[in-house]
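Where a number appears in this text, it was derived from the coordinates with a stated rule and is not lab data. Quick caveat, the model's predicted, so the values are computed rather than measured. Cβ atoms are built from the backbone, for glycine too; each structure is taken alone.
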Structure 1
């Protein structure tokens, strides 16, 4: 019954959002008023300078004329949840993009990073220890970027050029510094809300009821994402969506 409901939601939304101008979607009745207000303000404050062209090389979504989406996972690696996500992706023949934290790429997690890369997923930069980049100066920002990308290169042989700031926290200084480093900033157009919703069905419902062509879907390596992921993949596949990685969706070079 749950899958039938999700398919009906997704089928209707695929027509409704096919030609919309992009903004950041994602909502749930389980969110309280304060969180909803916070998200709405952050989305407006972030997306307006992207749309106006004030922020350069900041990407929120892909081509809205193509029925493709990109799954992205923040905060990897860990040995438990990341491996479960990889198992589901492999089972469903889906490639994804992982934004990883440099400080956690050690010990048993090293094999998780290598497995992710070897199975065809993108391994990208999510900072070294997850700070809010709007609180950092230029030197600290560059250090966070290079330490993480160097760590990824050590483990995979590839130095990533795509970066997602923790919390999606950016301003003009962050954007300019990241651009000067030769990297691009990747945000998202559909927030699964797996970071605040603890109900996997609510997460899946949020994704399929808001999905649009070209969406970059934000998820995390947490138990809620694991529990909702197969529902999301199967439902979107059933109404004709294909999954791709960010480099292909955005026509960007992922590594140097």
Structure 2
């Protein structure tokens, strides 16, 4: 029987590549979308016309009660979640001097609180079934920091502290918990950066002299979700073209 994977924030950029990769490997895939999204229906129609069979679930990942209702609905309609990919995230970049409490709260709630909100809904079931995979999508900047990203870097660093501690709690139950930390990836957001900035400021930092491909990140996540990765837990795997090694 096909396992069920739920990907938060799966309807664009990296999330879409993750959904496609997991579907290609035989997973049933559900992705969340934000309440009030005007593009979710169109995205699902387009993807499913290509044969993927994705399902969408409305969810505010920053709100615990919204996550509870969403996951209960998914469980009732599709089945229990075997694989959780915490991919949803936002940025509110600015120097700390200019950052407001609202800017801080928005990023912490969406990027870090969400990991608690979603994981809390699925962990007991994974432990009971003696199998589960949780992958938290962090960032290079959660490891090394970045100018103008105190909120984002704090949230992304917090994700891996969560990963390590939870991995210890559930390791004997057949549940793995891992973090990946991508560098600059060729998503629409990054590709919208002016070409001269990419060429002069960003690519020179990357020894491979190119952006990562969303499919490469998705491939790493797919491995961590596989049977073959059963002995990998509590890890933070960098995938950044050599930009930062630790």
Structure 3
């Protein structure tokens, strides 16, 4: 009982601190670290079945779980630095010992809670992917997203669809893959498995795509990776693709076909 009481006080302190800093009246949790801030915000109504259970120590040994659930039309909003993620369910797991060891689990779908301990159970993922990541010009949709605060790496299971908005002379880009990982600290997005990239004039395929959101440069890797524009085709193990300029450079095992 004491453990629950003190954990509840700490969770309420985090909520109060967040409200005091930004005037936001939505239920939320904030974790402040030297190099990043994590905020999880409830955007659902209790009348629709939304739940917010902070700092519950009764579900897993040596850790507490903060649970957020917001059925449609509501959603849970998670913000890690400049990356924003929306989902129906968010579970923030925090070990009793060890700073920066928090783990975030985000899902689409539904979840129940045990009556006595109020722990999440019967989590059922939606058949339609709806966990959405907003990072820079890119919007990414997949089934679920797991973020490890110790490493700064988040992973999403697919199918994954990525859309990068057009800007100036830079064309819009669409990509799909089986899985995705994001290095939140470095703004690096990696798509893996059956990667397909499409712009207005170019179609590329690869086993792995590394996208630097800041520079607009993508590295395609495959055996081989390929990039086609009209009748022109280049292939190689590594292709550097400047998305903003629509230029490609093959750096390993070059093979190309051009029509004049």
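Comparing distance in nm of label points 7 Å out along Cα→Cβ at positions 33 and 217 across structures 1, 2, 3, the highest value is found for 1. Assign the value 40, 23, 12, calculated as Cα extents along the principal axes in Å, for residues 89-136 alone, to the correct structure from 1, 2, 3. It traces back to 1. A value of -3000 for helix-only ellipticity at 222 nm (-39500 (n - 2.57) for each DSSP H run of 4 or more, over all residues; to 500), calculated from one of 1, 2, 3, originates in structure 3. Ranked by relative contact order in percent (Cα under 8 Å, 6 or more apart), structures 1, 2, 3 are led by 1, which has the greatest value.
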